[in-house]
Structure P
Amino acid sequence: MSDGGPAAVGIGTVVAMVLFGDALLGDLSNYFVTSITFLWLFVVMVWCAFGVLRHAEAVAVILGEPYGTLVLTVAVTVIEVTLLVTIMLHGESNPTLARDTMFATLMLVLNGMIGGALLIGGLRYHTQEYNLEGARAFLVVLAPLAVFSLIVPNYTETVPDPSRYPGKAIIFALIAAAFYSIFLAIQTTRHQSFFAQPVQPDLDADGDALEPVIHETESHGLLFHIPMLLVTLLPIVILAEYLAVIIDLGIEKKGLPEALGGIVVALIVLTPEGLTAMRAAAANKLQRSVNVCLGSALATLGLTIPAVLAVGIVAHTDITLGLTGLETVLLVLTLGLAALTFGGVRTTVLQGLVHLLMFACYLVLVFSP
């Protein structure tokens with residue numbers, strides 16, 4: 001993928017939608033045209049998300065830690081919040097979209113992405129090692145943050161709704177941000193070694209040593225990557241409005257599950273990271289997969305919740321955080337399964353298959369609760 005490819009395609013799509021968007025979306029009863037337009041927008045936005053992460057990773061390498069981690073995290077969060085706010089404020093109010101997106105992110109990351117990575121790694125290497133301290137550090141913050149953000153609101157006397165109880169919303173936003181800030185400080189300062197791949201020889205599937213890989217150094221500087229990051233991010237922001245029109249059609253007019261909007265947002269944001277995690281597992285770098293997957297889930301909760309609640313306060317928009325009873329069961333089961341999976345130092349195909357089966361159950365229950 002060339003450095004400017006996603007930006008060029010994204011800007012071209014923006015121009016096309018500005019010129020022909022009214023014609024393409026003017027008659028939403030033409031489901032063939034609407035479906036093709038949706039797929040086109042979805043693919044372009046995912047490709048642009050790849051481009052944003054590519055430039056963000058380059059900036060991260062140049063700046064070093066902890067600034068590198070912050071750049072990557074902020075880039076992904078901006079994409080997610082932009083999509084959420086655009087869809088939330090378009091058409092009829094959808095107070096559960098943020099909750100549905102965060103829940104979909106947790107299911108996609110903790111079951112889909114982790115399951116796929118463990119399955120690929122297990123099929124190729126039989127067993128894989130990772131850094132137990134790092135995985136445990138992620139989960140010890142992720143579990144209470146997920147419960148506090150998505151379950152506790154159902155049991156408080158006043159819900160953290162920005163339009164009705166802004167004080168409670170501010171408290172929840174600050175606590176969620178505090179969880180993530182504490183973890184980030186530990187990850188990038190005191191215990192960086194917890195998140196490094198255990199030292200082991202690089203072996204292929206037959207147990208033979210692999211030749212060392214010489215990685216290319218970054219050929220561009222900050223003056224290239226930062227503007228390109230912004231230029232690649234801009235089409236996602238603009239195209240989100242057009243995507244929201246189609247999503248609203250499916251949810252409001254065709255009776256599709258409201259959770260589907262959250263799944264679409266999660267897929268756009270997480271597809272690049274999911275493929276990164278699976279490539280890392282295929283290269284026998286499971287710790288990289290763990291860092292990408294669990295880091296994505298933690299950042300989604302720790303940063304998206306404060307951002308969305310802040311937007312809700314400014315726009316006087318209802319936001320519902322508490323999960324349904326069925327979703328609560330799935331979340332608790334998923335967190336428990338993740339704790340068991342990363343309770344040792346080796347993983348196998350078994351854990352991958354179980355996580356993928358859990359993800360399949362989630363998808364089935366979205367359409368047939």
Structure Q
Amino acid sequence: MRREASTPRPDWDDTIRTQGLVYVDTELPDGEVMSYWDETAAYSFTLDEVLRLEEATEELHRMSVAAAEHVVARRRYAEFGIPEWAAEAVARSLREAPPTLYGRFDLWYDGSWPPKMLEYNADTPTALVEASIVQWYWLEDTRPDADQWNSLHERLTATWAKIGAGLHDPRVHVAWSNEEESGEDQITAGYLAETARQAGLDVTLMPIQHVGWDGRRFVDADDRPITTCFKLYPWEWMLAEPYGRPALAPGTPTTWIEPAWKLLLSNKALLAVLWELYPGHELLLPAYLDSPRGMTEYVAKPLLGREGGSVRIVTGGTEITNPGIYGEEGFCYQEFRALPEFAGYRTVLGSWIVDGGSAGAGVRESESLITDGYARFLPHYIDAPRLP
């Protein structure tokens with residue numbers, strides 16, 4: 001893995017906007033605007049390291065599912081901040097294995113082995129459109145003979161087809177929150193809806209605020225029953241709202257994607273359970289729930305909080321804090337591992353899972369040790385000829 005300077009395409013800004021990256025502008029604290037998409041540089045991978053990273057990603061997913069099964073078997077819901085009234089629904093969801101679509105691991109990786117798991121965004125991961133579509137077209141325009149670690153679109157479509165084959169009603173509702181102002185959630189939901197349409201499903205795209213309850217079932221704005229719903233809206237928010245209980249009730253005829261058991265994978269307590277079940281595993285960092293346990297350098301991560309929330313890093317006797325924007329209850333203490341530095345920037349590798357299989361990667365850079373809202377997305381390619 002290496003960072004290389006790259007010449008931006010002359011019309012790159014207009015091009016990426018037409019491809020869906022409408023949330024490309026990021027306002028800095030001083031009022032200046034920077035671009036979230038950055039093609040002044042690109043990351044290069046060898047084919048061998050991509051194959052190894054794919055195996056590592058799938059191993060981490062298997063371990064995470066096993067950890068979820070352990071939590072359910074031992075009824076360790078309180079450690080995850082899951083209320084007792086929701087526990088049986090989470091267990092039932094895992095037991096019945098309803099459809100699941102995708103997730104994204106954030107990995108520490110500097111080009112050497114092994115990578116380290118930082119967290120698993122398994123319920124409502126974003127940064128999808130740029131990873132699946134925008135960087136692929138960048139590759140077509142700039143390096144048409146090269147390949148990319150990117151089968152996201154094909155795997156999403158194939159997974160929707162698999163899901164559709166098991167539905168008695170081919171209609172799928174795809175929902176997002178219209179309270180998210182950047183447009184990222186709406187575009188992500190729209191893209192997922194398009195992959196479902198390409199799989200032959202009848203898709204209704206709608207804000208989740210338009211979901212209604214008629215006393216027996218969830219309905220859309222036209223009073224049509226919602227039998228299958230992908231929601232780009234985290235379960236941790238749903239459980240805190242009035243419709244959370246009917247959403248999990250066994251008699252409610254709605255299949256939710258992602259399913260309720262994904263609560264266990266998107267929660268940072270997963271990191272501590274993984275370390276407990278697989279102590280010393282080369283892909284993990286030490287993590288604990290009760291305290292730092294003597295670690296002098298660690299990251300305090302809130303158990304709840306979509307894609308991170310607030311973070312406190314303790315290193316070198318000082319604290320670095322990102323306040324975040326979401327509520328939090330409890331922390332997981334994970335060993336601090338400074339993000340690898342390339343050309344003065346800190347890099348995190350997002351490794352995607354679709355239907356349990358490795359599906360692609362996205363690289364984000366930041367100037368700080370915390371990958372926050374001011375990070376940039378850089379495209380990548382595999383330094384090998386494209387396979388036929």
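The figures follow:
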quantity	calculated
Structure responsible for -23500, with helix-only ellipticity at 222 nm (-39500 (n - 2.57) for each DSSP H run of 4 or more, over all residues; to 500) calculated and labels P, Q on offer	P
At a computed 24 (relative contact order in percent (Cα under 8 Å, 6 or more apart)), which of P, Q	Q
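Coordinate-derived values only; no laboratory data. Keep in mind the model is a prediction, meaning the values are calculated, not measured.
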